[in-house]
Structure 1
Amino acid sequence: MEKYYIGMDIGGTKCAVLAGTKDVQVLERIEIPTDHTMLPEDYIMERLVPLCCSLIEKYKERGTFQAVGISCGGPLDDRRGIIMSPPNLPGWDEIHIAKMLEEAVGLPVYLQNDANACAIAEWKFGAGIGSRNMIFMTFGTGMGAGLILDGRLYSGTNGMAGEAGHIRLAEQGPEGYGKAGSFEGFCSGGGIKNLCRLMAKERFQGEGICILGKEYSPEEVTAKLVFHAAREGDTFSVEVVQECARYLGRGLAVLVDILNPEKIVLGSIFVRGEDLLRETMEACLRTEVLPASGSVCEVVPASLGEAIGDVAALSVAIVNGGRKDEQETKLY
């Protein structure tokens, strides 16, 4: 019989549970809102577990389910399968989700933070296929990294490797990850909003931000708006995007010098804005990086698109599932 897997993508607004094959073909996907009025343990047992069980029951005659993979924002303890207070999941404090699910569905359960899960997905099924040393950068709402080093996921001593968004790139600058001038402050959806506010205050001498002849409050500005306006030729938006691109190149240079990857895969904002970012990013990267390291590193957009959350969750199950030895099971 064919091998099947359960994937679970847990987010702050919604959760998806899906059944899929070893080739990440989705058999069925069910999405529900994340209910913050429920205790996390109750939400898991009363909402997520029944969905897992229903999918297993529905497809068990066609294949044998091997494992459950969970992708969730950090921080978390991936080795023990514990969710530990992610900012987008208030109240989810030390939730032993892997143990709960294992006892409920009778399958091995593996937990990964979303950046690592997406790194596995792009490495095995997307833009990083064939790489032995690859960095995946989320470059979306936040900026985190998943590290594939020497053909294995590297998560560090306690699962905190890859927190690239916390690197300070400038003494002063937009705040991200709780730090002014951080990589996330310059290169993320929230960071671009803050970068707009700082640059507008200097340029327009006020709190309003003028884009395409219309004044916006800082709360109204989004990365999507800024990139759209830059394409329309709005001078201020072009300056913001170019500043983001410069610091993107600078931040990537730090990672290339330290980790010497052959490929860097960049997530959603770069996927949508590569035409505006690449030239300046590459110029800054080549200026900052050691030539020998830079010459062997290719920067590419992520290729899995909107499906990456589903593929990431399934990938965690597929890559780990079916292995008996714990040291062999974990990729790090």
Structure 2
Amino acid sequence: MHYKTHIKYFLFYSSVILISIFVCLFWGSFKISFTETLEVLFSVFKKENGPFSIGKQIILNIRLPRVIFAGLAGAVLSVCGVCMQGITGNDLAEPYILGISSGASAGAVSAIILHFFSIFSPFNIYMGAFLGSIFAMGGVLILNGKSRDPVKLILMGVGVNAFFSALTTYMIYSSKNEAQVRSAMFWTTGSLSGIQYADLILPAFALLALVIIVLLLNKEFNLLLLGLESAVETGLNINRVRFAVVLVTSAAVSVLTAKAGVIGFIGLIVPHIGRKFIGVMHRPLILWSAVFGASGLMIADTFARTMFSPSELPISVVTGLAGAPLFIKISKKSF
């Protein structure tokens, strides 16, 4: 690709991200002017210190970390969707549908209510979410076996999702500690409220790890476009690729779930639209998915926090309203 084309893509993707960030910082229940929002952004780049107005404090201390986290989470979930669809050969595969998010949620809730993984404190919730996601993804792949039937894979995912969702609900209802119940309920619906700057570190590393694994396995992913059987005939070690992808995607999803709860359908919506616009080759698709996944979840979270202000909708409600119809549409075409 010519360097001028690279520059065009860079400018386009950068514009999408910057415009999304600005709109989400500007838009909220507390009215902040267009010019004040711009001033706050410029003050960040100039590293200016206070005194700040109430509007500036709201943007810097509440909205900005939340918007950045939403961007990182959207990028991670979208790239996870591309990776899972690549190793399964199924365009419907994504963390929520295959039950990985529910597994991570169950693991996080077990750490809160049953005090599992307390030896890993203060990272016990992250460890619970990680092991839960590993069990869920591993369970789907084992139950699916060597089957190439896309319907079977989705059905296995639905079953695993239902199991871990039921397990999470059981643990919540079995607890007699109200504080634990309130904390655990958060993981069943998804929310980005209360996000702070310190919460951005792990999602940033998760996104970096995903990008690295995709770049390293770019050739293998493109071989999988030929079909699993054809890819194996070329000498591809499918088990090695699956192991690497399962490990990294499970870790990435667990990091997000431990902090934000279950967020569905982002990994389905964005890659599907991306294939329509830029094709199926994985390197450009990953970049598209990361950028528009970030933008999409930032906007979805802004809807969630403003539609019924001062109350907030769970973010999974917004993503579900957008993603469920698309899931049905793809299913009708595929099966």
Structure 3
Amino acid sequence: MRATNLITVINSLIEQRVPTFLWGAPGIGKSSIVKQIADERNIGFIDLRLALMDPTDLKGIPFYDKDSHTALWAPPAFLPRTGEGILFLDELNSAAPSVQASAYQLILDRKVGEYELPDGWAIVAAGNREGDRGVTYRMPSPLANRFVHFEMDVHVEDWRLWAYKKEIDEKVISYISYRSEHLFTFDAKSDVKSFATPRSWEYVNKILKSRVSNELLLDTISGAVGREVAVSFLAFAKVMHKLPDINTILDNGSGEYSDEVDVLYALSTGLVSAYLKEGSDERLDNLLSYTMELKSEFAVMIVQDLQRNGVRMEHSAVFKEWVKKFAYLLA
């Protein structure tokens, strides 16, 4: 299931306190979308790694109650007491079976011993699939039956929408738009240590913002996404100097045009990113006017990217003309 659809479904299941499990390959953003849901709902988020715990850790520790002359249990501080939020059991199936078993009651009955999960908290878990070369244990059937299960897919358009919102470097967004097959190159049958995933492209974004010298850039990016992809990405990045001035296009509605596909991908991303950072009605009209003479598939891609990022165009007279010209591509 696509990330955008998963977000919708998980939001609905959270309302009903239905435990949810996300399966998927490493690095595709399972943890990120759960954190995103919590942030957008403005609720708490606790990331609990059962793989780092012993079977008794969830229950807490016993202490002697002198009034009742019995042993009571002090629940662990990492479990929530009040409010609303998501208790996220990340990499749940990486925990030993005995630790997974200790979570049965928490997931189904929302309590462990004397501790009860507050009504405002929902449980979401995630893990890699058994064939993903990760450290995983087969999930016991009683535990599996306590969840609604989804498998998360990698989808380029979902990633691009996320990347614009996170202000990922334009070169990275442009490259993935151009070579979408390089967003995710993980092969469970291969022993390579570095491969491209949405997570490792986020590392590339940080590498580009770091002080790594040009001489070391190839080796550094190779460590994130693999040598072949890194070579291809850096070759693509060199076309950025061929771009017409982005601000001139947005301020005047005019600029040079190119027939080179890699340049057009970079230009399209550059225009969208610049407008999202500093947009206005006048700049929107100028941008739409410029795209009227652009290759049709790139004109449509620019407008659709803007719309996916919440830009409204219905009020623009230029947009009405734009629709007349490109309506046949929007059907």
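Read-outs throughout are calculated quantities, based only on the coordinates presented, and are distinct from any laboratory measurement. Just so it is clear, the structure is predicted and the values come from calculations on it, not from any experiment. Cβ atoms are built from the backbone, for glycine too; each structure is taken alone.
Ranked by mean projected area of the Cα convex hull in nm², which of 1, 2, 3 sits at the highest value?
Across 1, 2, 3, mean projected area of the Cα convex hull in nm² peaks for 3.
On distance in nm of label points 7 Å out along Cα→Cβ at positions 233 and 305, which of the structures labelled 1, 2, 3 is highest?
Working: 1: 3.1; 2: 5.3; 3: 1.7.
Once distance in nm of label points 7 Å out along Cα→Cβ at positions 233 and 305 is worked out for each structure, 2 has the highest.
Please state which of the structures 1, 2, 3 yields -14000 when helix-only ellipticity at 222 nm (-39500 (n - 2.57) for each DSSP H run of 4 or more, over all residues; to 500) is computed from it.
Only one of 1, 2, 3 returns -14000 for helix-only ellipticity at 222 nm (-39500 (n - 2.57) for each DSSP H run of 4 or more, over all residues; to 500), namely 3.
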